[in-house]
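Got some structures for you, see below.
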Structure 1
Amino acid sequence: MSQNTSRAVPTRTAELTYIAAAAVLITVCAWITIPTTVPFTMQTFGIFTALGLLGGRRGTWAVLVYLLLGAVGLPVFSGFGAGPGQLLGATGGYLAGFLCLALVCWLVTCFLDNSLWATALGMLLGLVVCYAFGTAWFLVFYAQTSGSVGLVTALSWCVAPFVVPDCIKIALALLISRRLRPYVKL
């Protein structure tokens with residue numbers, strides 16, 4: 001019995017360490033901004049990589065840890081942002097949408113399997129949910145602060161510029177996570 005207990009402790013410790021490391025990865029990726037007409041970060045790449053490496057459950061925990069760190073004031077969000085103001089601001093819906101993205105990916109891989117195609121499908125469907133949640137939040141926020149804006153306009157501002165880069169991030173995250181997964185001992 002003691003042999004069984006001693007094996008469980010390192011596994012749990014390793015699991016928590018991987019989750020923490022994935023939250024750090026998401027943070028570092030959030031700080032990387034690629035300047036274009038509409039600047040974007042590598043934040044979603046960090047989330048996709050965490051989900052690809054750790055699976056849905058652990059990847060979701062990593063996203064939750066990341067969001068909680070930002071909520072309590074650590075500068076983990078894009079542009080070194082932090083605090084409840086970031087979560088409740090114009091793009092706060094996308095931050096909350098990251099958790100929805102992870103949950104959808106976890107759900108898809110639970111029902112299908114952890115294959116490359118199931119994980120890719122989970123990431124894509126999760127991204128759609130993240131876009132929907134974030135855009136709905138943006139519409140409400142923008143209406144309260146600046147006046148009404150149409151759905152098509154909001155989608156052209158908040159989603160359209162990011163679709164292709166986010167699909168590239170998914171492909172890159174899948175490639176990297178599949179190569180590194182054999183080295184992750186969980």
Structure 2
Amino acid sequence: MQRVLIDANVLYPTVLREVVLAAARRGLFMPLWSARLLDEWRHVAARGGDEHAAIAGADIALLRDRWPLAQIAPDPALEATLSLPDENDTHVLAAAITGRADLILTQNLRDFPPRTLARFGLSRIDPDRFLMALLERAPEDVLAAVDAIWQRARAFPQSPPTRRALLKKAGLSGLGRALERRSSSDESGEN
């Protein structure tokens with residue numbers, strides 16, 4: 001199974017995290033993270049106030065319970081040997097190497113140069129392209145994962161009016177278009 005280190009910028013915001021982890025719950029990949037990445041998520045969420053920090057803390061506890069082997073403790077000595085355009089991201093690379101990840105799932109592609117990652121047998125991908133690749137491999141699972149999130153999101157009054165709009169707001173425009181095309185072709189195939 002593909003091992004994927006999830007960067008903090010994918011763990012937060014909520015809808016993006018929920019879609020990605022719904023795919024992991026369906027067995028499409030093994031998620032990985034470090035305590036520092038979870039702390040970064042909690043720190044960003046806390047900017048919204050104490051309630052947001054408490055929710056992030058509860059969500060983090062649920063993640064740790066659901067995937068007890070997902071948390072990686074990178075070696076600080078390894079991290080000290082690594083170099084990236086943004087030195088604040090070396091802990092992400094160290095966690096990926098320590099966790100024997102295949103991919104780093106991040107929205108900051110420029111901070112993880114392909115040549116640097118290749119030296120460690122790694123590559124990086126943004127969440128939209130990652131989920132579209134999963135859609136090609138396991139369409140029913142990805143559709144079920146997205147629909148579960150969409151059904152929960154619809155309970156909130158500020159929720160976007162369509163599944164595609166929800167995905168676009170989460171930075172998953174390509175996935176939204178791909179699911180819409182798939183739905184359209186399924187409907188036309190039924191006639």
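None of the figures in this text is laboratory data; all of them are computed from the coordinates on show. Please read these numbers as outputs of a predicted model, since none were measured by experiment. Cβ atoms are built from the backbone, for glycine too; each structure is taken alone.
To test your reading of the models, identify which of 1, 2 gives 20, 8, 6 for semi-axes √(5λ) of the Cα gyration tensor in Å, for residues 98-137 alone when calculated.
Only structure 1 yields this read-out.
If helix-only ellipticity at 222 nm (-39500 (n - 2.57) for each DSSP H run of 4 or more, over all residues; to 500) computes to -18000, which of 1, 2 did it come from?
2
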If distance in nm of label points 7 Å out along Cα→Cβ at positions 34 and 162 is computed to be 4.1, which of 1, 2 is the source?
2
Re Cα Rg over 2.2 N^0.38 Å, for residues 90-177 alone: value 1.19 computed from one entry in 1, 2; matching entry is structure 1
